[in-house]
Structure 1
C-alpha cells in the first residue's frame, strides 16, 4: 500500500503520478518496469518515490488494487442492471475489460501472472480473507433463480467456475492478440455452454 506521504499529496499530483505509473506498467511487465523512467516522467526526485511507495511492486499493486475495485463496482452495477443474471453480467464485464482504455496494463498483468497478481484479481469474483465483504456484496446481487443450484453456499463454487473460464479467456485473448470480436465470440460460447449445462439428459 502507498505510504501516508503519497496519500497526503494534492489530488492533481496523485493523479499525475497515477498516470505515469499506469504508462510504465502498461509499457512493460512489473519485473521490467523502471523506477528511473517513473521519476523522470513524473518530474520528481528518486527519493520522493520511496517516500510514496516501498518499491515498484508496491506501486504496481496499488494500481492493480484500484483497478480491481473499479471492476468490482462495475460488476455490481451490471448485476443490478441485469436483475442478478450472472451470465449476462459476466459477458458484459468481459467485453468492458477487453475494451478498457488501459488494456496494455491488464495484458502485462495476465501474461506475467504470479500467485499474488492472481489473488488480487480473484477478489472481484471469489471470497478470501481480504475480500469477504466484497464477496457478500456481489453474491447478494446474484439472482439464484437463474441458477441450477441446491443452496446459496454453492454460489461461491459457481463464481469459481466462471472466474476460471474468464481468466483463461483473458490469457487466450492477450497471448494470441485475438481481435476483440473473436475473443468475445469464444467467451460467449463458453459461458453459454456452462449456462446450458454439459450433460445430455437421458
Structure 2
C-alpha cells in the first residue's frame, strides 16, 4: 500500500495527487497549478519524485508540470493524442490559466494498455477517451485504486462539449471502468473520492 495526499489547486479546484511508498519514492498525478504548494508536500515528506502521471492535457491539470519537473526531474507520462495540443495556443482559460509551459521532455507517450512495475508501484494505463481524445486513467490493481482524471467523478462524469470531446467515446470508457472490482477506490480529477460500486448504484451515466 502507498500513501496518498490530495492537493486541491487552481481556480477550478483540480485534484493533484502525490503518492509515495515506504521508501519515499513518489509519483505526482496531474500537477494542475500552484507548483509551490505541491513542492511543499514533496519537501516536507522528503520524497523522491520518480514520475509525473498526466490523466489528460487540459490546462487545469498540467499548468504546474514544467515548473515541478524543473525542480524535481523525473519522467512525464501522458497520452500522445493529448500531447498534440496540450502546450499549444488554444489550451488556456483566461484570466485563470495561460497556455501551459512545455516541459523540457515528455519521456513516455502512452497509448493505453501499458503496465508499469517500478519504484514500488505497479499500475496499468487505461485509455479512456471522451472528455479529451487522449484521456487515461491509472489503475493500481494490488491496492484497487483508480485515478480517474476527468473521466469519472462522484455521481457525475467529465463534460464532452469541449474541443475533440465525444459523448459516445466517453460511454465506452465508462463501460470499461464499470468492469473494475466494485470496491475499487476512485480518486477523480475534481471533487470527492468514491468507489466503482457506489457509482454503479448512484451515477446515472454508469447505469
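Computing mean projected area of the Cα convex hull in nm² for each of 1, 2, which one ends up highest? Evaluating mean projected area of the Cα convex hull in nm² on every structure, the highest lands on 1.
For the set 1, 2, ranking by relative contact order in percent (Cα under 8 Å, 6 or more apart) places 1 highest. Computing helix-only ellipticity at 222 nm (-39500 (n - 2.57) for each DSSP H run of 4 or more, over all residues; to 500) across structures 1, 2 gives -21500 for structure 1. Quick one: Cα Rg over 2.2 N^0.38 Å, for residues 87-150 alone came out at 1.31 when computed from one of 1, 2, so which one is it? Derived from 1, not from the others.
Ranked by distance in nm of label points 7 Å out along Cα→Cβ at positions 71 and 175, which of 1, 2 sits at the highest value?
Structure 2 gives the largest value of distance in nm of label points 7 Å out along Cα→Cβ at positions 71 and 175 among 1, 2.
Quick check: 1.4 is what I get for distance in nm of label points 7 Å out along Cα→Cβ at positions 79 and 143, calculated from one of 1, 2. Which structure matches? It was calculated from structure 1.
Which of 1, 2 yields 0.90 for FRET efficiency 1/(1 + (r/R0)^6) of positions 31 and 167 (r between Cβ atoms, R0 = 30 Å, to 0.05), as computed? Comparing all candidates, it corresponds to 1.
Each value in this text was obtained by applying a stated rule to the coordinates, not by laboratory testing. Note that the coordinates shown come from a computational prediction; the quantities given were computed from them, not determined experimentally. Cβ atoms are built from the backbone, for glycine too; each structure is taken alone.
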